[in-house]
Structure I
Amino acid sequence: MEIQKLKEYIKAAENISDMLYANDVSGAQQIIGDTVKNVNNIYLGYINRTDELEGRGIEVPVDILLSQMKNLMTAIDSKDIIMLADTLLYEIKEGMLFFTDIENELGGTQE
């Protein structure tokens, strides 16, 4: 995974959260679908690489990552905009930062 792509999704999580906190639900809805789909794929990609990463000395907290994704889906399903904003900002963003750290440790590309 390119570090730049991860940074883009970190920024997207921040932007969507800002829109939701400002009650700009329609603005957030325009970008949230693709963002959530891509974030979900990124999470699953790292979870599926757990054995490989742990073999390289990188501990992957699968239970925490799964909990973050579950919380995101719960927030979406419940249509709770504050819960969604909080989950994106405080859980998903942190997950993406964790993945960025993994890529930095593995010597990932910055492009």
Structure II
Amino acid sequence: MGEGCQHWASSGNTYWGQFVLGEPQGHGIMQYKAGGRYKGELSHGVREGHGCLVDQDGQVYQGAFHNNKRHGRGHMVFLNGDKYDGNWVRDQRQGHGVLCRADGSTYQVHP
């Protein structure tokens, strides 16, 4: 395992962090050309484990990832000020969670 930086000309993305056998593996930061940034754990170059993703619109997700998707327990702050804390499955809110809207209303989901 080593540390370094890699820029992919094809995608325009840049990664700083740990590498194993030439692939991003372990903890690092991925800056996306389209905007957005991920800081957290990676496995074979994809988001896997825990991390923080700020998308190109400025929305922030902090929590679990699996196979590059929000998956497991996580907290998200949306552009409109809404906040969701709960379970995610393949990038979709699913199962138990609480949505606190910017207007102060709260919606709880219990499967």
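Given that FRET efficiency 1/(1 + (r/R0)^6) of positions 9 and 65 (r between Cβ atoms, R0 = 25 Å, to 0.05), derived from a single structure, equals 0.50, which label among I, II identifies that structure? Could you put the intermediate results ahead of the total?
Values: I: 0.95; II: 0.50.
The value was obtained from structure II.
If Rg/Rh (Cα atoms, Kirkwood Rh), for residues 41-80 alone comes out at 1.12 when worked out from the coordinates, which of I, II was used? Could the numbers behind the result be given before it?
Details: I: 1.12; II: 0.98.
Matching structure: I.
If we compute mean count of other Cβ atoms within 10 Å over residues 25-32 for structures I, II, which one ends up with the highest value? Could the numbers behind the result be given before it?
Numbers: I: 14.4; II: 17.8.
Comparing I, II by mean count of other Cβ atoms within 10 Å over residues 25-32, the maximum is at II.
When mean projected area of the Cα convex hull in nm² is compared over structures I, II, which one is greatest? If you can, show how the numbers build up before the last one.
Values: I: 6.4; II: 7.0.
Structure II comes out on top.
Starting from the value -25500: which structure in I, II was helix-only ellipticity at 222 nm (-39500 (n - 2.57) for each DSSP H run of 4 or more, over all residues; to 500) calculated from?
On the way: I: -25500; II: 0.
Clearly, the read-out refers to I.
Hey, relative contact order in percent (Cα under 8 Å, 6 or more apart) derived from one of I, II reads 12; which structure? Please report the intermediate quantities before stating the final value.
Values: I: 51; II: 12.
Structure II accounts for this read-out.
When FRET efficiency 1/(1 + (r/R0)^6) of positions 17 and 57 (r between Cβ atoms, R0 = 35 Å, to 0.05) is computed for each of I, II, which one produces 0.90? Could the numbers behind the result be given before it?
Working: I: 0.60; II: 0.90.
Going through each structure in turn, the value belongs to II.
We did not get these values from a lab; they are worked out from the coordinates using the rules stated. Note that the coordinates shown come from a computational prediction; the quantities given were computed from them, not determined experimentally. Cβ atoms are built from the backbone, for glycine too; each structure is taken alone.
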